[in-house]
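Below: a set of structures, written as structure tokens.
Derivation of every value follows stated rules applied to the coordinates shown; laboratory data play no part. All values reported here derive from a predicted model rather than from experimental measurement. Cβ atoms are built from the backbone, for glycine too; each structure is taken alone.
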Structure 1
Amino acid sequence: MKLTLPPRVSPAAFDAALTAYTGVVGKDWVMATDADRDAYSDIYAPGSNEEWPASAAVAPSSVEEVQAIVRLANEHKTPLWPVARGKNLGYGTAAPRMPGSIVLDLGRMNKVLELDPKLAYCVVEPGVGFFDLYEKIQREKAPLWMSVPGNAWGSVIGNALDHGIGYTPYGLHARNLCGLEVVLPQGDLMRTGLGAMDKNPAWHLFPFAFGPGWDLAFTQSNLGVVTKAGVWLQPEPASSLELVFDIPEEGDIGWVIDTIAPMKISGLIDQNVFIPSWLGKMVLKGQRKDFWDKPGAIPESRVAELLKEHKLGYWQVAMRLYGDEPVVKAKAEIVKAAMKRNLAAPPKETWWHQGDPINAFEITMGVPSAVPLQMSDWIGGRGAHLGFSPVVPASSEHVLGQLKRSRKIIADHDVDFYASFTIGGRFANNINMLMYDRDQPEQVANMRKLFDALIAETAAAGYGEYRTHIGWMDKVMSTFDFNNHALRRFDETVKDALDPNGILAPGKQGVWPAAYRDQAGGGRA
């Protein structure tokens, strides 16, 4: 990939900055060749990966090196784009929002600093991946489970900071963060919560402190570089029961939501309940051409045949209950009775007890997996996907309305429909996976038009995304328009106060510092 310099940085100034960074991390960890830039590009980019190019990457190995790099970035006016592991597939991976930014790769900071089996938490650096933490727990035989996202090859901290979701009782990952260490935009070091008191042993145990709480201010933000964090873990339960219900019709999602949400809100069900549509199962069985080899979206007549051939419901609900066996049994009877009001077929039941082996792909039991990446092979070619991710209230009225709306928009663009709803309690995350072949320009162009339409029409109905691809961050932030975009104005006021040079992640989540506000675009209103 050819070199794109940061705005208003000359080649000589850029070279001087790289030389200064080399003095901090060594020559092997300042990466500025064409191949290096390509390695930090968006491998799922909807279009050319040169649309969001990095100019270079620098990889520190300690918090002191991060501080030094951030100070030098201010001196040389070279903006940084921090990434934990850069595996945020479908949302931009490691590519920066502002072309020419230097990727601050925190992958070398990969230590599990603490693992406490008694109080069920760990302290990790940003380069620790889900597989790393899982292996550490297994090696120490700690009776703890993680919460993992569907695709778990990324960073534990990175996923939580981007509001990632898992499917256990600890499935709201940002909520599991407790106590952050953060390098601020001028290079100063701060610890949040009780960590603001030196050597406080409750730093990672109590989520508040004295005065304003700042942990969540560093999620999806460009106000600092998180260099370590406490993460709460789930104590291993005595037993667990999975109940799998096949839901036959598309419209059944309404009663499913109205049945499950009250049980989730009451605490009877404590996991986040994932409800994928049929295509979520088919992408694991082969490629699209194995089931439909004609252009355009798979027609409903063929969908009906596929459901029958593969004994699938339109949706599948896999609920998992955790705890002592008598409690789990009692909960299961209530769940089964509630579902039976609308579904005659009994669920498939699978028990697990402490000491039993755990399925290697069981994300509802804290086992990381990369199997969902297989969806990228569905279209064939250089397969990729975007995730359109609005949040709606967990009621049939809102869920069916959003389903109908997105269904029509996706059908109008002649794309296969793959949706899921995750019930997190009072809300449901609606993830729509939009799959395409990057080597087919017409597919890419259609996908971009489709994504624009989904954002605009969903916002017009009153709903917003909770995360999005870097190319649409400005457009999505613009949909949060109450009182003349008061949220964005507040964000940018804080950004300018903390980061007057605009060094950290300009444009992230549509928040631009004054120094680079002229670089904003992509639908900013």
Structure 2
Amino acid sequence: MATVVESGGAAESRSAAIPKGAYYALIVLALANVLNYLDRQIVSILAQSIKADLKLDDADLGFLLGTAFAVFYSVVGIAMGRISDGLPRKKVMAFGLALWSTMTALGGTAASFTTLALARIGVGVGEAVANPCSQSLVADIFPKKNRAVVMSVLMAGVFLGGALAMFIGGWFLTQWPKICSAVPIEASCALAPWKAALFAVAVPGLPLALAILALREPPQATPQARSATALVLREIASAVPPFTMFSLFHIGGPAALKRNAIVAAIVVALAALLVRVTGDLAQWAAFGLGAYAVITWGQIQSYRDRPLFKLTFGDPTFVLGTASCALIACVGGAAHVWAAPFAMRTYNIPAHELGLSLGLIGVVGSLLGVLFGGWVSDKWRARDLRAPMGMAAISLLGSVPCILVMLLVRDYQVFLGALFCLGFVSAIWSPSTSALIQDLVLPRMRGSAAASYSLVAIVISSGTGPYWAGKVSTLTGSLTAGLLSMLPLLPIALVLLWLAARRLPHETAAARRARAEAAGEPPQPGTEP
């Protein structure tokens, strides 16, 4: 039997053949990914009903649609990446799936903004385990030659889950009053349709968690931690405030803790000022937590792994590229997450039909955009290293007419066409910028660099975009005005893209290696893959 060389930090199967049970594992993990995005995005189409039932305003909805989930998802996700390397991944994945399904169901019991917000925070915490565990598992289960295909199957769950969220949510809004009497639960018809939808999508999570526990997990390249509790506590302390202060004191001493305390004080003061101005305590407390986590994560890396810090938070190209992409995602993400509430307020379309249309449009547009963007970027980058920033600029400029048509032309078919256009152009830049982040660091740093990029992007985009649009909508009485108020961010993003593009021709492998070695990276002969 042929021996397969270890790759990607995980031991390959010693046979080139695909292991027995691999396809079962792929199906189970892909279904988990479907539930991941189904439970995450269903609130978008339910938002209008939630608003009326809980007597919320659009600023509250913006928090529920973005900040509550995203900030805690991204912050906990940093720790989850390392935890999944040190513990049995199927157990971590099953626990996360059971947690986010349970919290989704608890959202169906919510009687106030606070209880629903806490439930959505719990969903974010649970879903933080999904990507690191599932991607690591399939990479170990399947041989290297098959990984691209199986990763695409796994990621298809993202699009399918998003589409199902729109359809299932819309279906419950219109059909639940007609079918509730057939449900063998007393007083089921007293349950609001949006609550019934949350209960329904939560149900498959628990049996699927048991199916994940039944997987045969291949051995990990990283030895499993002897003490699960010690590993979890250590990684949580490295990523989740305020426990990060203990990590900083341990690795950097009193001086590091003092600098971090100053950062914390500044963040708290700014958050308190924003709360005073807006009156939205939950939003700015959560965003402040996320901003503090971003800064502290960078500070921890400056002590724990100085070369990594110099090539990420200490590299202007990385910072400029990440910030510009976060602003682009902020605008596009807000438009996408508010698309269903906007359509429900504007057009007299049954919710289940609207949900089906939005789901299909979103899947097709985003999928085509990702594939097209990746292909064009590879061709362009072969001739010009600035291609990733160019793709982001094209996406940025292309999104403006799509958003304007969506919001200002009152025709449903035109709205759907503009939404398809927005889904396409919003997706074309993500493959190239994700690849760029990998190119800016050494091979051993790629996972941490991706986590850092995601942390910044999610905290800025999802942590502020949906809320800001909702806040302006609340103040003006117009969701159109709220979404249009996001557009001034795009010129700022364009300037940041230009500044990053100017630096890219100098980001060679030799320069990258030299900066890393100057920061303490051991010299290594040979070229990087």
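For which of the structures 1, 2 does the calculation of helix-only ellipticity at 222 nm (-39500 (n - 2.57) for each DSSP H run of 4 or more, over all residues; to 500) return -9500? Answer by label: 1. Here semi-axes √(5λ) of the Cα gyration tensor in Å, for residues 328-503 alone was derived from just one of the structures 1, 2, and that gives 30, 18, 15; the source is 2. Compare Cα Rg over 2.2 N^0.38 Å, for residues 232-391 alone across structures 1, 2 and report the one with the greatest value. When Cα Rg over 2.2 N^0.38 Å, for residues 232-391 alone is calculated for 1, 2, structure 2 comes out on top. When FRET efficiency 1/(1 + (r/R0)^6) of positions 128 and 344 (r between Cβ atoms, R0 = 25 Å, to 0.05) is calculated for each of structures 1, 2, structure 2 gives the greatest result.
For Rg/Rh (Cα atoms, Kirkwood Rh), for residues 416-455 alone, the calculated result is 1.11, so let me know which of 1, 2 that is. Before the final figure, lay out the partial values.
Values: 1: 1.11; 2: 1.20.
It traces back to 1.
Taking 22 as the value of relative contact order in percent (Cα under 8 Å, 6 or more apart) derived from one of the structures shown (1, 2), identify that structure. Considering all the candidates, the number was obtained from 2. Largest in distance in nm of label points 7 Å out along Cα→Cβ at positions 248 and 432 among the labelled structures 1, 2 is structure 2.
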